[in-house]
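Rule-based calculations on the coordinates, nothing more; no lab input. Being a predicted model, the structure only gives us computed values, none of them experimental. Cβ atoms are built from the backbone, for glycine too; each structure is taken alone.
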Structure I
Amino acid sequence: MKYSAEKDDGCIRVEVPCYRSDVMHQYDLIEDVLIAHRYRNIVPKVPELDQVGSQSDIQDTAQVVRDILTGSGVTESMTYVHISEDDLTEKMSLNKEDYVRLENPLSEDFGSLRNMVIPSLLDVLSQNRQHSYPQSIFEVGDSVELDDSPTGASNIKKVAFVKSDQNVDFTDARRTLQTLERDLGIELDIKSSDRAFFKNSRSGDIYIGEKRIGFVGEFSDKVCDSWRLDNPVAGFEINLEEIQSALKK
């Protein structure tokens, strides 16, 4: 290590060579001593803490969902929570709904916080139009919904899925949803409903018991055109926290 060291009133004063620019703190000296002594010669000891960290239940469930979908041949995507107002409204054939807007965004492209994950996945499809089909992608991520909490909004963990190909329809999204039902050991009900971004009579709300937790359907031609998608697209989005609550029962 080529340090020079001497005792100094109960301490050790160390002179660091000029070429050791990586040494910036006494902890760097301790690390060098540990490396020289070899980590395998140190007996590990659990510190005396009043709590031990662990992964939350919702993250455990999220990982199980990831494993199920990737095992079904679906590609995972990771996108930003920030999104443009246009992506949340006009491109989804929606009016200006309630969602979080940033007061001073760096760019209008990221001036809002998404209240749905689906628009982010449609954007991924739009950016990958040149690649081969079928394309199936999902994301387990946060959305932000306005509420009565002290902050005025809360993060909600959701899972969203979309598939695009020449002959994709509602059945493709429902089939993947059934895979989640089977492997999670839950029972989901689909009740017919109409949403502005889905085709008429080709969509439904997803329920677990009496609780509505999401939606599934085949996207309208207008929405596909807005995202410059030439092939049909179907998908779903569900509240993963409601799934977690059901699994605890």
Structure II
Amino acid sequence: MTEERAPATSNWPALVAARGPLLCLVTDEQHPALVEIARQALEAGIDLLQLRGPSLSAARLYELAVILGPLARQHGARLIINDRLDVALAVGADGVQLGRRSLPLAAARTLLQRCGQSLLLGASVHSLAEAEEAVAAGADYLLAGTIFPSPSHPGQAGAGVELLERLRARWPRLPLLAIGGLSATNAARVIEAGADGIAVISAIYGAASVAQAVDALRQALAAGSQARRQPPHDGQSA
């Protein structure tokens, strides 16, 4: 059994305390207006921007990060780089999201220590077993999915909110985000299940109005947070 550890930096707890459930936009590398949509979402008040581009070169990711980093800081958001620790270090990002294809999390932590840097290290997990490994290796937060079927992972069944419930029961204090098929219609459910926030792609990149999409997601997150604070219903009328 792995022990729960506090995040390596104070960024995450302060952000959750100040804003409540977090809203993270993951960039869509195929979208022709990748930067413009991200800019609009930052203006609308997202908390985290994760730059993702599995098929993009390090050079292109760096170019995008140089553009998006200042925009994120201007609007009080955090910039997370998916997969590429080198790019995250080069642009002074707030963190890096590591998955199955990334540098091992323990190796990333060692490299940061050697560089004298402190970045948030997020781990993408799909099961309790993967989460155990990630926490043992030093993850600052977990990004759990795929919760519901998602266009970005065609043919993959969703794990459901039960995965979030198991993770929250195992680590009551470890920051936890949910990803996969999330929208304004189901975001409240994942917050009720124990997530500290959500990460979305198509819910914003596929919206007719970015501002309206962010507002709708915010309302759903607030509803989930309120429901989570309510005492369990015993089924009896007052």
Structure III
Amino acid sequence: MSSTARVLPPELHPGPDIIRRRHKPEPGTYGDYRECLRWEFGFICAFCLLHEADIIKHGAEGTGMMWVEHLHPQSTTGKKRKHQYANCYYSCRFCNNRRRNKPLTKGGQRLLDPCADAWANHFDLVNARLNPRTDNADYTEKAYGLNDPRKRKMRKHRRDRIPFLLDQVETLPGIILDLMQKMSASRGTDRQKCMRHLRTLRASLDQARRELQTWAITPADRPDSCRCRRARSEKKRIARRRIPKMYADQAVAVPVP
């Protein structure tokens, strides 16, 4: 019997909705909110839309590659806002470093807020680029370096790699079955050739399945708890540990033996 796993799509398109915060963590320092933020933003950088798996395989937590971004910069805001959950966003290290202390507004333009602005209203994904469609999107793209060559390279890698792996997982089982039937009717040298070919195909299938698991939309090192108070209802507990729908709807179901 097999089940299914949900992996990232070849391309993650800007969502038509805003990020709706479901977590209400106990007050603390901004570093205490990481578990909440990972679930809140779907393990995806709120700005460039790179997933943890795009940046580092086998678990991003503890690597220093995913950071907490402050929409209102720490350098210009008070201590209270610095540690205010509503001012904290999940961000990749590239976006966080690129923006640094760039202001929220400049020359009549403002940074877009993923919790107030739907990315699909401001960006188009074309050839691994997030192309701005509005003045505010243009300022946001430049401030965070959304199309940094490294980010485009990672988007292209997933765009090319996942379809290949999905094709392997879909087609190789049938090829293996046909070869097994052919081998059962073979003798001598032909049978030995079939056996060698069969081992190669099985190894390729196993490798494709293992690699697809590293692209899971919900990573293996996902947190089981966070700083929120224990929810009174099962419905609320489930809601906290759920990928934003606009991203979950783009995930691809893959059979797992």
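Some notes on this structure:
- Identity of the structure behind 2.9 (criterion: distance in nm of label points 7 Å out along Cα→Cβ at positions 77 and 109, calculated), options I, II, III: II
- Structures I, II, III were compared on relative contact order in percent (Cα under 8 Å, 6 or more apart), and the highest value belongs to III.
- Among I, II, III, structure where Rg and Dmax of the Cα atoms in Å as derived comes to 22.0, 79: III
- When distance in nm of label points 7 Å out along Cα→Cβ at positions 117 and 149 is computed across structures I, II, III, the figure 4.0 traces back to II.
- When distance in nm of label points 7 Å out along Cα→Cβ at positions 29 and 61 is calculated for each of structures I, II, III, structure I comes out greatest.
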